[in-house]
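Asker: Below: a set of structures, written as C-alpha cells.
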Structure P
Amino acid sequence: MAITDAHGLPISVCITSASPHEVTLVEQTVDASFFADAPGRLIGDKAYDSDPLDERLLKERNIELIAPHKVNRVKPATQDGRPLRRYRRRWRIERFFAWLHNFRRIVTRYDYYSLNYLGFVQLGCLVILLRQF
C-alpha cells in the first residue's frame, strides 16, 4: 500500500500480507507516513467504497475519501460528480508503482523478513524522490 502526493511522489508506504482487504489497511498506511501532516484527501479505486471507512477517516483524521461507488452498491450514493473529478488524477499513483517496479528486488520479494523488504521499498522511494529533485 502506498500514498503519494499530487505529483506522484511517495508520502507513505506500508507492506502487509496480500490476504487482508485494502479497506482495512488504509489507516495503517496513513499512520506510516513519512511526514507529520496527513493528506487532506485520499483518492482510491472502487475497492475503497466503504461508508464506515469514509466516516472514520473524516471524523478521526479529517481526511476526505474520494472513491467511485461500486456497481452493486445497495445504499444511496454519497458522492456526486464534483469530488470524483479528482479521481481522474489517480494515474499518478499508478505511475509511482511503475517507477517502483523498476527495481527488480522490490517486484519479486526475495527477502525472508518483512522488515528487510520494507527497507528496500523505502530505499526505492528515496531513489524516486531524489530523481525528481
Structure Q
Amino acid sequence: MTSSHTFTVKTQGFNDTHDLTPRVEEIVRNAKISNGIVTVFVPGSTAGITTIEFESGAVEDLKKAIERLAPQNMQYDHDRRWGDGNGFAHVRAALLGPSLTVPVTNGELKLGTWQQIVLIDFDNRPRNREVTIQIIGE
C-alpha cells in the first residue's frame, strides 16, 4: 500500500524549527500499516527536514552550528544575481536536505526516545510550508 498526505506549517524563517513528529505519527497511525517506511519531504529550496532532540538547548545548538557553516551575513552570489537576500537559506537547505525516511515497525515510527522529526525554515521571511508525507507499507 502507498499513500500520500500533505499539511501546511506556518513558519517565521531564520531557522524557525517545528516538531513534525506528532503529525507524522498520526498520519502513520491512520494509514493502518504494520511495517514499511514513511518519507517526510518539504518542497522548496530554503527549508529542510532532519531529526534532533526537540528541546530548546539542542535546537539552539543546531541553529548556532548552521550559522557557523553558512553565515547569514556572508556575501552570496545568489543575492547578487536575484537581490532577495536569502542566499544563506539556499545553502543551509542544501546542506540539510529536503527529506527524511523513517522505518515503520509494528505500526510505529522507529525513532529513538529523544529523536523527533523537525522542519527548519531557513528563508528570510515567513512562509506557509507544505509538507508531504508518503507512506509505503503493508
Structure R
Amino acid sequence: MHSYSISARRDDANGSVARVCEALVVLDTSLPGRVDALNPVKLLLAALAACIIKGVKRSAPMLKFDFSGVSVSLIAERQDASPKLMAISYVLSVDTTESDYQLELLHTNVRKYGTISNTLAGSVALNGIVRQG
C-alpha cells in the first residue's frame, strides 16, 4: 500500500496553492473563476490525463509497443443540482505505426492498471477511445 499527501492553502479571495513535493499548483478557488489556475474539475481531469499518459509509458515496454508521442483530450459533463460529474470522456492519441489490435491492447492495459482511471470509473461514467494520431 502507498500513501500520498499534499498540502493546500488559501492565498487570497481569488485562489489557493497546493504544494506537492517541490511543485506548486495554482488552484482556482474563487467564485467567479480564474483563467490562470485549475479549478477542482480541471485539476481532476489533469490527474486523469497524467494517469493515462503514464499508463501508456508504463504499458508500452511490456507490450513491446513502439510510439513516439502521446496526447489525451478530456471532457467532463457536470450536473448542476446537486453538483457532480456525470460522465468523463476522452480521446487518447498515440503516435505509432503499431496495428489497431496492439493499439487496443495498449488502451486495455492503460485502463486496467490506472490508479486514477480505476478510481473514477467506480463513481462516474468513464469512456474513452484510442486512435493513432
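Asker: For relative contact order in percent (Cα under 8 Å, 6 or more apart), find whichever of P, Q, R sits highest and give me its label.
Answerer: Q
Asker: Figure out for me which of the structures P, Q, R the number 16.8, 51 belongs to, where Rg and Dmax of the Cα atoms in Å was derived from the coordinates.
Answerer: The correct label is R.
Asker: Taking distance in nm of label points 7 Å out along Cα→Cβ at positions 62 and 110 for each of P, Q, R, which is largest?
Answerer: P
Each reported figure results from applying straightforward, stated rules to the coordinates on display, with no laboratory input. Every value quoted in this text rests on a predicted model; they were computed, and no experiment measured them. Cβ atoms are built from the backbone, for glycine too; each structure is taken alone.
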